[in-house]
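These are the structures, in structure tokens.
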Structure I
């Protein structure tokens, strides 16, 4: 393994040999991919910055994998537009794993080592049989490999291992053994798990009290496959998201002489709360905008913020003279549930001149969770084209309810700029696009927001309020007022 990385590094540095990446086009694509037992194809555009950054790593990986029977190829989509369209290319670069012409998405990193490991993993069975004589070779197959130990007749454990190996083959190398001596050697009783790692402690085990389950295996890997503390990058971000755990960002000053010491000290905090949250470090100067998105000022470093990866809630902490101690105390309070989420809010409007109430986060509960009114809420973004097209219809809708003597006391129409305000925790929703429209039915016991999934016509919005609201209030829509738009 070490030798193959040395070869890859040499290829990146020197780039003096002929390319080992095949060039494909309409004339040879089908024949080439059909002949490959395992291959990786990049669909790219020469002007694409991400493609340019990938190029030397892709070349190096091609050279390193050539001797292992794994071929790499590329297609220039500025030349082969139709071919790229046929292969469902919607952005650059798009990478696809090919097996005799059958394509599947590439889900690995875009650096040399990551490409090599990912494609090597594709060659392996979903679950490898491991013995005392093959254990050293198994350990060398990746940065993180998982060995499950279970007896042949433990059907429940074996089924869970097989299912996990099949479903996670793109992300985890999985082995299985029923060798009692091997289990003893690694300090695990059967059924159990042991992870071999090239970071932190090189080996960590788990012994089950009963048969292994898929969830137990998944939970073990979610915790143990993540370093105590690491730099967050585009290549590893998805792995942190997949754990479902809160993520603590330590924004460093890249020029600080104490940066390395601070990172080492943070490992103690990460270790103390392993399995409850993950901690990463990130360049504060380079990623100041991300710091601001987490409700930090983004002006001085170091700084720290936690984000709940399931709800999106943010917990920022501006740091003082003893940053790592302050982080340790803050994380302790966070895991104890003693830190409230930070909610960014635009200033409260001095007046509300229109029928549509402009709500800010600080007044969200006041306007949305009214007991006596059905409240329609639009979450919008000023730059969103769909929101701009909806605006006159939404304004007319508010005017119609405001003018109706019966409905005006039963229905309120509001909107909130979701780029200037965070959605408060009380809303209980995460936005997935703009505009997002919901209704809060009237009533003291009503705290659930009802999603709207119809078109953006005046008639459909009126129907939604009348059918989903507590008051069933309906206003008459004049035919000349009706406009339509698609969601």
Structure II
């Protein structure tokens, strides 16, 4: 079930919200948990049991770690070995499950290719929805308990609600427990102003997804249909910018909808996007894009590996590991690994010298990003390496054997003439201006009318069959 579907908007969500607000405040975690399990079971009826099992096992392990903390404090006995053993057990189980469902067939394929024959049969498993996200959320909790940053939750219901509450279950944001501890353990209070803001965020996110992401996706689809052999360089870049806009408004739209639903229920989820396409460097971009994922890798991989504190070589090694893992986190395929390595190389060069230049000369930074954003998303998007190679050659105007482009500029002009107005709207919505206006005027009656129109027009587009799944669901 996706947020931009009739089933969610007019069946699940109204029934859930009525049940939620009719429940006594002290018991709303139970209602939220039940609703979240129903939401997940709608799309993954089998894998809901896997998620529940993972929650129960990790809750047990977290309590064991906390118990050894208490023993150390009370008696002074060193229990560091026991605590670390339980932590390693949790991490092996959590990442082992993620590896099994997401990566095992990739590595089986690699082994078979090296051998030149089928040594091992692929495993018939489908990827459970949201497993990459809830695995990271669970492990952040376990590690924070181990580090004594938080005290373990006594209630398994409270922990289960934290892990699988439906607004952020499928595609984030990845929430650290301390960020919502007061709301999880206390009585949440969603006043009228907060509910209004939540509804506003939800509608804006829905419009981003349905009216921008889904529509601009047609540009990339049109370029794909023409094929890299049949387009010129300008069309290749136009198509890549179309996909860049699609993935931005698809994922940012989902994040806004998640934040809006959280606000309606009394939560304040962390911001996941801060105008990433206004960045002046790729380093700046990754401080603004999928912020909670970057934070997870920084806090639980980069800093523990030494970060900036243990010399240049250690820093480079930590950066390399982080970006390889970031690439593989998005998918088990060669293009994601290449994408991660590409980002590492770019960020390394920026760390050496380029970043300082781009930060000082902002206009140069923005021009640089006009090139880097679509280039990086092209590598991310095209999974078949032979097709990726041809498309990149076309982007850089290189010769392609057997390629004869007929009326290439005519096709470019035709596509630009069709999509220029949509691209212009996307560019405006990439800036901070729309969000600032919404923050200032969302309680104004004219703004409410505009939001109402956006909502019903989005619903109309969904009813016409313009709905498609969020891109990040497959990660």
Structure III
């Protein structure tokens, strides 16, 4: 599997103007996969058996201005699109977005904020200190299994001033309020803009608000077609309106909209209008009762498709901005949203992509609060640069971990039979069709620790041997 992994990594060479930066990128991705503990950057140095002197150079790589995350993500996005990305029946790519909160209590780590988290898991504290990342993935599948391959992650909560220091949102309108919702919508818009092809973003009920749909509709293609649509779950109290009545015989100005409809009440008042459909969700074929209505949502003053769904135990409402999409496909798309939760688990526990420790003394001592503009006004230019570099290092670490996770998923789909043949370790539940990310990682680890010399013709071998050499020149300068 190391040879196949090397082929994927070699495609990233064009994303790096300097070979030294590309080599450290290869070390970072390969280190995420083969290391046996999750102690930040040092674990990759230890398990790859690199020289201790390379530790400072490795840290400098993450903080370096030569590490252009946007360029790397653009290349990674195109690579994922070529590696079996799923599409809707109309040919649109399927994007899945969600947020993940990471507990951190470092005093000088930029972006730390007091966060509230709602969860059915009682082991999760309602309040934590940490980072809130917005993550977007792309659905990639073969006939047997689908993965949500992570594409990009950004700090979203409490990030308004930090994004200014990072020189992000340069093209954003001054009147546009920056929130977690607008950041996620703009993230999906940016990914669809890079692909330059139709996309549909599947989001949870937190994003079922007007700004999400308003931002999505602003992205158009060269021929004028809309490139981004949204599928999300509506809140229970959602209200829509019918179209303007054709005939009006009353006094005064005619009404702009028709009758107001509380969609939650339709489950009882129009119970006889529901039709039974067969859909495939969560790996099973199920029968659901649905009612599909095209109504005007006053938040954006446009018509949306509302799908009311009854299953055996619950009822819920889905919203789609694409009026041509069938209700069955809308239900199946939203059912695939849980894939990103599985990806979060892999990134955190298998790859260790959230165990970073980047900090800077330039960060003000205001633990639990977002950086305010007043704080930034009293900072020196050097302090601002140090904070921006530390935040770039954090986002760079997380995004490279996402790429490592995605590569394991792509290898699992494309080389399933070979991985299942090479995996000889006991598992409680052994997959019959497509291996998990952990199985792929175990096979690569075994090849590295026991048979790495067999791969001496690969670029990975040469790069790692280079980093183990004592004759290497100034490593920090090369990384920067």
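Read-outs: derived from the displayed coordinates by stated rules, not from any lab. All of these numbers come straight from a predicted model, not from anything done at the bench.
Please compute Cα Rg over 2.2 N^0.38 Å, for residues 382-453 alone for structures I, II, III and give me the label with the greatest value.
Numbers: I: 1.21; II: 1.83; III: 1.55.
Once Cα Rg over 2.2 N^0.38 Å, for residues 382-453 alone is worked out for each structure, II has the highest.
For relative contact order in percent (Cα under 8 Å, 6 or more apart), which structure out of I, II, III has the highest calculated value?
With respect to relative contact order in percent (Cα under 8 Å, 6 or more apart), the highest-scoring structure among I, II, III is III.
Upon calculation of Rg and Dmax of the Cα atoms in Å from the atomic coordinates, which of the structures I, II, III produces 23.6, 81?
Attributed to the structure labelled II.
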